[in-house]
Structure I
Amino acid sequence: MRKERSFYFGVQIFGACPVEKKGRTVVIDINLIRKTPDVVRENIKKKFQDSKLPLVDEVIELDRKNREAMQQADSLRNQRKVLSKEIGGLMKQGKKDEAEATKAKVNEMADELAHLEQLEEEYAAEIKKRMQVIPQIIDPSVPIGKDDSENVEIERFGEPFVPDFEVPYHVDIMEKLNGIDIDSARRTSGNGFYYLKGDIARLHSACLSYARDFMIDRGFTYYIPPYMIRGGVVTGVMSFAEMENMMYKIEGEDLYLIGTSEHSMIGKFIDTILPEEKLPQTLTSYSPCFRKEVGAHGIEERGVYRIHQFEKQEMIVVCKPEDSMDWFHKMYGYTVEFFRSMDIPVRTLECCSGDLADLKVKSLDVEAWSPRQKKYFEVGSCSNLGDAQARRLGIRIKGKDGNKYFAHTLNNTVVAPPRMLIAFLENNLNEDGSVRIPEPLQRYMFTDCIRPNGDAK
């Protein structure tokens, strides 16, 4: 029989530890810490998280104590079973006093066993607490760097272009097209919100419709998911640091507003066993997204760049471990293709080790060209999470031989307006303030141009 598999890029561990109740564990396989603790330590160093190094030794020691308690408990159970059989025999022989003495021993063992079982629970909880924050093993190809300033450009697609005329601030472009009202949104909802209207609202919806059909044409199944998820799903799909910085909680309920449809789409597979022949699962989902993050990092990051609420078309893949890297390259390639179909130059940027969230094995940003800023800015992100989410949520694959192992999960942005609209408007702007509509969007907009007076022709 094939042993349970756990794949890490560059490390392959066989004989994984038994899964917890309902198949849920933590970010990484504890066998990595048991057998190759130096690999785990080196990975922590690569992510510049040296404060977490003591956690490795703490897990090793707690795991040792836990296994000792388990062994002692198993030994006691066996002894108790033997003694319990002896009691019956002694009673049949009329040896009542000896039977009562044996009963007393069994009762003492029961108390000791209860104590050991309590220790097991305590050790397991402490192990899990530490392993929840030990980061996923990153792929060997990930560049080493402290933060996003050390991300590495991979490839450019399309020629960056700066027109002869001045490109206005994106809010000014939208206002001239009578397409946005931020002041009213500020009064109704506060900073970080907006009203889109007229042709800009139509353009926003057209981009999402095009993204939906674009992914359906590539074999993905279209979903509209729940916009709220339970806390257990939140902690399954993201790190605690991300959760704290991003998620809005519904007061008085175990529900959170999703920050991206990835959260509920991966949660869809919680505690499931997927037959190998049903893989890969390729899904594309639309949803509004709600995030705490909003910044005032200069004019370019205000307007509709960094906001509390936006809409997004996402792609999700659940697959066998050996297929996940191929899907990673396919997925960000779709985003590049999507943006290039709308005449927007883009580049791909490999995220360095220090810029990776703890659950990610490898990540790549797609950045669009800004003629106004004369630089690229992020419009999408593709991530391979290995089996981290699957471990947390109990998402397993059943092989043809009956063996079960953890799936790999990936997610990627197809398009996220209105940020994407910034790139679209700047790259398709004409000198007279009108905006070209590329051919793929024309069937949704019913025009090839929108104009400042609101006329679409």
Structure II
Amino acid sequence: MKIKIKSKKGLKVVLSVLVDKKFIEKKIYDKLNELKEKVQLRGFRPGKVPPKVIKDQFGKAIYGEVIDGILKESSTKAIEENKLKVAGQPKIDLKTFGEGKDLEYTMELEILPEIKLKSLDKIKATDYEVSVENSLVEKRISEIAKGQQNFENKKENEKSEKGDMIIFDYIAKIDEKIFEGNEGKNIQLILGRDLFIKGFDEQLIGLKKNENKSVVVNLPENYPKKELANKKTNFECKITNLKKPIETKIDNEFAKKMGAKDLEDLKNLVKKQISNEYKNPLSAITKKEILEQIEKSHSVDLPPNLIEQETKIISQGQKKEEIEKNKDKNIKLAKSRIKTGLVLNEIAAKNNLKITENEIKQEIEKQVKTMPGQEKMVMEYYQKNPSAVSSLRGALYEEKILDLIKGKISLNKKKLTTNEAEKVIKNFTQKSQSTSASTNIKKEQKKSKIKKKNK
């Protein structure tokens, strides 16, 4: 195999690859012998079909498969030997090929640019820390307790009220006719939530246990049987039991049910949970500050291939007219993302930063601890979604890079109350939206000026 650089201009490299016909013939011979053990042809015992017969029967397909394998193997080797960092998929152009011939091809590819890292000393950013008030923690625990509400049986003579749990059986009819799925037993409803059928709950208020009630409602629009959707339906209900809500006592026992050691531990966990809710948007502000300065301080040649790919990703979900309208904006964003990503990766490589499986495990465990009562759900989510684990790995990697950068730049620490934090986040959001809107206005004004000139 002969590999040489045919041309190199900027980020575009063209490699010339020649694979000797003897090497190809050897691969074909090996493939024929491999197939000999598998191929079954009439008139031949299993494993006894001569290679020549196999070649006569399947020659073109075998040659194609072998060449595909050689192309993959040789192109990978060519890239590795020349220590090229490839951006996107290489373009292969076959020059000579065919049975009994050498395989010769050129491979055109775009490579990643060399990144010359600039000093981070001049970068300045604000690192926010939120102090969570005890009153907010107590309010959140009270909300959790409401969600864990318990019920006890009402007395025989007591009537149903909003907030009560009503248990009932029903038989439903449309125009006095039964239909599939028209019966229900031991149906539980919490009155006032209107979760069964719109308008159903309110008709069950003021009833006693063992009472019957005729409830008339329209079946929902999304009813499984389309022909029955929106149909006026009569539900003959029999109230089998009534339960009233009882206040959940917030104590150590309750805390243990929520996965905490005791009430104090639950308070700490909830406090951390609330703090984390502010942490992400505030960290995003700090991150944006840092990344904008990193991008401005670095000059990088970007592969057109990568720009095109990233622009397509950004444009996903947009209509054709939107894509055209936002073309310049999307390209600018794509360039920004690629440039920043390349610089961050170079910083990571220079500092040998990696994410271990143990770090991923620790992060999942951390998330579990901050979500009392939802531990099982969180664990199952990551177990069933490999893509979620991959996203988590990417987020941790980026976080590790940013933590390294934060240790090298001028970082102003600032403590905030939850109210102050909300204001900072709100101002940042409004500013971002305003900048985006301003850009669009300027574009429209520019278009208007051009039209006037052309009149």
Structure III
Amino acid sequence: MKGIPGKKLFSLLLAALMLLAAGAVAEAPQEDIGTVKILTNVTGGKDEAEMLLFAEAFGKGIGGTVIMEKPAANYGEVMMNKLNAGEQYDLLYVTLQELYDMQKDGILTDLTDWVKASPILGDHEVVPEKEWEQLTIDGRIWGSFNKTEVHKLPAINKVVADKAGVDLEAVEPTLDGYFELFKKLQEAGGEGFYAFNTHIPGLHDLQPWFAAADLKMGFAKNEDGSLYVPIATEAAIPVWEWFAKLYAEGLMDPDALINTTGDMRNKMMAGQTGLVVDWAAWVGLYNVRSGDNYPEVVNVMPLGGVKNSQGDYMLSRGDPSIWVVPINANNPEGAFKALEYMATQEGGMLMSIGIEGHDYNLVDGKVEMTEIGISHGNDHGAPVPTSRKYESPVPLNPGFAEAMAFLPYASLDMSTDKTSTYKEIVAKHATEVIIGTKTAAEGVEAMQKELKDRGVI
């Protein structure tokens, strides 16, 4: 099979899912641990009313009071403005880059000893020991996980593929093969439809395509230990030329050069896009969140992308979404109890399927989702909870199991405190290449120069 793995990888899927299974619910603390004030991004309710319900359930779970603030937009900017204004929080939701920056500035609590002593987070069956390396700087642990990060991969609307007469298992895993796929999707898609969409400003994920040149997103090391950006090297030129060809042929949505991931996703759920690259969890979420469009207009399934010279897919596993405890936290002990709770079966259920009595009800000991809960798609911030012992009490979203079969092909991209800068530089020059104002060779040369001039490499 050339498009999606068969029985062999299905067995790998089962093994991967077993890692997420068979946990026990941790008992909530009996004593009041006080108030835990949290600034969050994706985790929590979907609106203000749900945020209150979520915080109430969270507080009940940890044996205290939880106050959660969730800015409506521009989270990173809002967070820094609040911190600079002297506001105090016990937990902050941050990216890996933000963790690097905050640790450098000396504003984070060292969690090493707490994690190692914890019967939950210190249990390597809950969080494998190697996972903590992602949050370790100078031998110390500076954060904890919001969820188990999976991987990004191509997600195709099978409705359009079927209309185009495309057999997903027969898709040739090469750049030329996908170019032909996109031509067929475009012909079948109709007015206002584009075969391919992405998020160039953030380099949301181009990894499945750069596998054609054996290149990994992020940074890599030269033999002398110095860093370079693989997708900004001469080896990447054929792939950038391929993107420019997609644009020139009208197969790539022009909005890919300016849109957000939200814009991209909305078009996919509206049936206006044939294929995107997104998180494995989003394969299922597209279907669940498409409402009445599923499955007649939208039915999203995964593909592996392009294979490298070794005959393997190359996918990116996500940088961790992280909780940190600021050095000025009023209740660091309560904050750590909250981190432990999120890694239990009970906490995983809250972070995934949601709030009892709102997203679901327990009927004869079994979870029954409400209409509201179904619409949320098992995602209140952690579609795949932190604990590897977590057992989902409800069926997985359609397409998610198939997407998880590709997990063995995924690995972390190398990140540094310059990651956001490298993405900015590469995206800027890549845009000029894609629209044709620069050749791919000229674009790569410009990337290299600016990366060096700005001290990124």
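What follows draws every value from the coordinates through simple rules; no lab data is involved. Computed from a predicted structure; not experimentally measured. Cβ atoms are built from the backbone, for glycine too; each structure is taken alone.
Annotations
- Computed 3.9 for distance in nm of label points 7 Å out along Cα→Cβ at positions 152 and 248 - originating structure among I, II, III: I
- Structure responsible for -13000, with helix-only ellipticity at 222 nm (-39500 (n - 2.57) for each DSSP H run of 4 or more, over all residues; to 500) calculated and labels I, II, III on offer: I
- For FRET efficiency 1/(1 + (r/R0)^6) of positions 232 and 416 (r between Cβ atoms, R0 = 25 Å, to 0.05) computed as 0.45, the structure of I, II, III it came from: I
- Relative contact order in percent (Cα under 8 Å, 6 or more apart) - highest-scoring structure of I, II, III: III
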